[in-house]
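There are structures below to look over.
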Structure P
């Protein structure tokens, strides 16, 4: 789950299985020079080049180096050596010192944590202007670079708050709309959805609108994560935005207010078909899904379109909750393999809401926990999967909050679908392939219309 908005967010799991994982145990840095260049590039993005003023906060407790190196060494699915982690962190320290305009150490890279701590303290003693916390953060991020595994990450307090908001499906912008990069429009920043009774809805912002400017800054070529950063702000503050719709540009000023973004939304689409969109696999998703199912059942719905497009995942337990509403109790949902532990099989709870025809919509941004649900319903022939191939993320992360507001996300397991399919980097192949339409309101969404037509034809075939 990267903070910059790329697909495949984090799945957090506190379950501990005991199945051995056969992976390469030696992670080598092919070229020390190449790795150093990677670290320098990484620090150049993270850290300003100007020298910092003397730090006001006390230095980081160097015992944290012991704790954090040991944590990754023990938990990572890749089974890295401590030496690899230590040398990565040391490269980060040296790159940080050089970026700040000082001479970095030219000594051989340390091979143990005690030598790493000495290098950190020596750098601070030689250059008191350095920010000890900033340098520590850089060291921790660089420590993980040799793993070459994008989901094992060290998150600063700001990044961790973004992750929590993403997993829980909250609206950090406080504006009431969600944006995505439209793959059919040169990755243009596009409004994917607008929530009711929010500043965006009240100012006629609609799904499908192109967001062209944020505070006068053009969004053309802008990364999705950067756009989301610029949209965020505290309640009561305002932001100037420009949107394009039907080749006409409108400019609005939205005042941020507290927005309770829904985890699940639903509506009746036809006399027999109900629509359910799951935004995030947050902790409350099972409860919210039950409300949606009960409401639609009360309106005589006989089939469902379950929309998992653009849902990048969430908690494993929440994916099990959702799948359990459609599967008989005891049915396998997924099998999780973890380092030096035996297999952990997740099965459906006794919460099935009856057997009705289901279509699940997926796209290239359907990832992680969403793929757990789609894969289980497909394997057990409970649902027809429609759309395009999903993202393909089967790694499971353990999220480890740290005392200073930071966190690690560490890949600790890899899951298989009930039939043993490994969808990592392959994705879920839909039963019915669609060339996914651009973002649109539900009533105008052609993919939803195709799903409804399929369900109605099946319901018609079931009618005596």
Structure Q
């Protein structure tokens, strides 16, 4: 799959929202029809190097009332493109250095810069979320803003999320940044599109050289150091997704995530890092669920369930533990009803800190008399986990090696520890990552099936 990306390298006028809006509009008229994604620099609506707080306040906009945002939505609708723009945002009594992801649906994602550089800290609040990942025309794109690039954890996070390309919206003033990011493209084997600006604001000169970099660190296309211009490059997701370097090495599978926390144990940080990583992934996946309509999620669920129905382990099994889905899980209600006609289908019941297993007979014999409001069989008759042929497990995230990240309560880990049944993790495509962080008590799965 290929994606055509345009980078608009230009010079915003500090504090002049109307002029910047008109400049951006004029640049958009020069974008060819075949382009799929358009990237603009950091703080493209406002300029960067504010003199005082009053100027910064006047240069920030509320997304919902911004004329620029509405114009970008209209452009995206008419041209079937997605636009990422650096945006001085005003929200909830604070100011943020943000990146907006805009499609025909409007602003689908807002990322508020987590790592503020130099005097930005005087005018903006730092965001509290990890860099987001969005999907457009089947391609996964990560968003980051300028100074974020200096933190290896951000690039590793993008790799864990299996992005095809990282979109780096920048106002770079350090000349070596453009060279350094090539290392991250190579080490993580994905594309990087770096949309920088040009010009001078007081004592800062911006370094231009916007570029698209391939997973082998080669520059596909690069702008000049000082001129306003548009550059366009094409990425091939097949190349980014093929992590097989040679017959012996695979870029993601070779990563020894089991070792790094141990290496930090002398500082007692190992467990804290794992817990923080898990927290970030849960937050990221939660955001992803919100980007799809119920109809789209039901369609994706149907794909995953069809794969499950055709899986060899499912066909052979007679006693199967499924789950009665919550709104952020593969929708299983109809699937449970249908296969209960031909197989013995069981569902979990929460008892204290454990899961016990009871057979599903009908919706009428279900209740939600538990702390989490999860529907369970009313029957008191239970089956021991060892007597199951197959256990189908929900989760927040999975990886191809059978790693699973749950909600953090350990219910399924304790259940799986007491069973020799074949296990399958069931999820939506965006729940599959290259690797999920695991601890000794985390139980791995035999298979993972996603839509």
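Out of P, Q, which structure matches -10000 when helix-only ellipticity at 222 nm (-39500 (n - 2.57) for each DSSP H run of 4 or more, over all residues; to 500) is calculated?
Source structure for this number: P.
For mean count of other Cβ atoms within 10 Å over residues 376-383, which of P, Q scores largest?
Structure P comes out on top.
Name the one structure among P, Q that FRET efficiency 1/(1 + (r/R0)^6) of positions 112 and 312 (r between Cβ atoms, R0 = 35 Å, to 0.05) of 0.40 was derived from.
This figure was derived from P.
For which of P, Q does Cα extents along the principal axes in Å, calculated from the coordinates, equal 75, 47, 42?
So the calculation was done on Q.
Of the structures P, Q, report the one carrying the highest value of distance in nm of label points 7 Å out along Cα→Cβ at positions 88 and 336.
Q
A value of 4.7 was derived for distance in nm of label points 7 Å out along Cα→Cβ at positions 72 and 384; which structure in P, Q was it taken from?
Traced to structure P.
Which one of P, Q has mean count of other Cβ atoms within 10 Å over residues 104-111, as calculated from the coordinates, equal to 14.4?
It traces back to P.
Computed from the coordinates by the stated procedures, all read-outs in this text should not be read as laboratory data. Please read these numbers as outputs of a predicted model, since none were measured by experiment. Cβ atoms are built from the backbone, for glycine too; each structure is taken alone.
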